[in-house]
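Taken together, the values in this text are just the output of simple stated rules run on the coordinates, not laboratory data. Just so you know, these numbers come straight off a predicted model, no measurement behind them. Cβ atoms are built from the backbone, for glycine too; each structure is taken alone.
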Structure 1
Amino acid sequence: MENIFSLVDQRVFPEQQLLDVYSRTITGVVSSVAEAVVHIQVQKESVDRRSNQKKLVPASGSGFIISTDGFVITNNHVIEGAKEIKVSLADGRLVSADLKGADPSTDIAVLKIYENGVKPLVMADSDLLQPGQIAIAIGNPLGLQHTVTAGVVSALGRTLRATNGRMIDDVIQTDASLNPGNSGGPLVNSLGQVIGVNTATIASAQGLCFAVSSNLAAYVAGKLIMDGRVKRAYLGIAGQLVNLSERMIGANKLEKRTGVYVFEIVADHPVYNSELKIGDIIVSFGGKSIGSVDDLHHELNEKLIGKESSLEVLRSGRKTSIKVIPGEMK
């Protein structure tokens, strides 16, 4: 049988025509967005174990430009604790960057560079994503050389534990490998639009990678640019997950089999929590069933700061409704 490759005459078919449709999509996207993907260099303070003296150690990651006036999104863990931040652009310029704000609860941070002629990326509506869509992860771990991995959106609506213990909602799972130094870089679709911010990989999960969705990243970035932080409500309590007995569930017609056991209450103006008692089990907040601390965190959003809300707790085995007024978490 004639070798199939002998049928291809490269003098007739130039290199671009030899690429299949998928390859042309990837290479086209990379060429259109790479200019906006930047390398981030930081100096972080560390204590030498031998001398017990403080010293600066280098660290790095990726990021991408989101506006023509030089705002850059990256991961909070890339710049956390940094004493100095520099951004290396695709054309080789190395510039200083100011930290506009960081949100450990979503692992998103925003930097500002003061350079002209920068090209921003467009944020897609991540609510329109579907499993199976092409997902391309781009990073700039070295400053002058991009790394690219491609795959598909494996799942939507995942959650991921942030470094401060809170859960990051609306996380995209993809099989596009996250190479070292790619944290903070964009996850883009086949149109070159950002669908997520690459944030984490789980080594024991056969290369599963995760990205904060573009809608959540855009919301957080907007708050960081305007206010320098993301406002969240809190109740001034410490709680832990507790299993409920079948009798408790049946007698109180509860939807969930767990609740949040309150073991510490801190009086902290302007929070109003004096109607709570240690030993209460929170099962509902603002009409929403609560089965875990994460459920409670999810409901404590900016809109509830300073607003009277209803909290349903199990007290002596019976459901009781009390009033609380959340304050702003610092």
Structure 2
Amino acid sequence: MKVKIKNKTENIRAVWMEKNIVKMIDQRKLPFELKFFNAKNYNDVAFAVKNMVVRGAPSIGACAVYGIAQAEAQKKNIKNAAKILKKTRPTAHDLFYAIDYMLKEIKNGNDAKNSAEKYVEKLVNECRAIGVHGGKLIKNNYRILTHCNAGALATVDYGTALAPIRFAHYNKKKIFVWVDETRPRLQGMLTSWELLNENIKHRVISDNAAGYFMRKKEIDMVIVGADRIARNGDFANKIGTYEKAVLAKENSIPFYVAAPISTFDFGLRNGESIKIEERNEDEVLFIKGKRVAPEKAKAFNPAFDVTPSKYVTGYITEKGVLRSEEIKRLKK
């Protein structure tokens, strides 16, 4: 991704491995500081994933393969490392897909570090392909709504939902992005940070404002990412996605889901079986360490919701743009 560092624009990734240290942009510090977190072992990686140092299903998967490679290099118990890493974020399918991939590679006698790097390079290429396919859907002067952050920060590079936006911009199309702030963690600010680094025009809006702009005919399409997609096309994404999909349907606005095939869970018949992560209520009750709710108030904090496939216009994957009835061919 393009990042402005000391008046220079550099290309860096959200996650990478260097001399058996897993390095990642510390997303807790953004958008105000660009800091890096160094994970020296798989326990550090687990901490980073669980505590939102890194977030986004594909980036979580990348951290997982690097964490398993670390465990192998440090002669640790691989099965125990896999168990600990799998407990960090229950909703993101890429986490489990990545760990199972590494366990199979090691069982087959392949070099763990090399296998991890192959996984990450494949992921980056998939996101680039998502950008190429999805960019073709975006017409000149389109105004696009996105929710949460499904950019390079969430996917190592390029992004899923932001990849088509990036490639439309690279192809000189005039575009504008409406950026949902995405409460309670305000992850839309990460999207804004990425778009600013790319010089893509946008405005941050409160989550509840999306319907207002849809009704005013100021949104031409919606693109979101996903953390897990069932084989019927139902999908889990950041809380608030479902209501955006319903509003888009009501206002006849195309609604697309961008995700690599590793996000599809073909073991799930539909979205009812997707496990929804419930995070600490303090994320709702506090903002930057200051309590904003009455002292005795309690909160409920589901991190994701599930959107039925009937609201989805298409799924932008590295294999092309698919309809829900075409997903079954991916398994083959």
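Identify the structure, out of 1, 2, from whose coordinates FRET efficiency 1/(1 + (r/R0)^6) of positions 262 and 294 (r between Cβ atoms, R0 = 30 Å, to 0.05) was calculated to give 1.00. Of the structures listed, the value fits 1.
Please state which of the structures 1, 2 yields -4000 when helix-only ellipticity at 222 nm (-39500 (n - 2.57) for each DSSP H run of 4 or more, over all residues; to 500) is computed from it. Answer for the origin of the read-out: 1. Using the calculated result 24, 19, 13 for semi-axes √(5λ) of the Cα gyration tensor in Å, for residues 70-197 alone, pick out the matching structure from 1, 2. Attributed to the structure labelled 1. Using FRET efficiency 1/(1 + (r/R0)^6) of positions 110 and 222 (r between Cβ atoms, R0 = 41 Å, to 0.05) as the calculated read-out, with 0.55 as its value, let me know the right label among 1, 2. Working through the options, I get structure 2. Which structure, out of 1, 2, was distance in nm of label points 7 Å out along Cα→Cβ at positions 46 and 310 calculated from, if the result is 4.2? Comparing all candidates, it corresponds to 2. Each of 1, 2 could give Cα extents along the principal axes in Å, but the derived value 59, 53, 46 comes from 2. Once relative contact order in percent (Cα under 8 Å, 6 or more apart) is computed for every structure in 1, 2, the highest value turns out to be that of 2.
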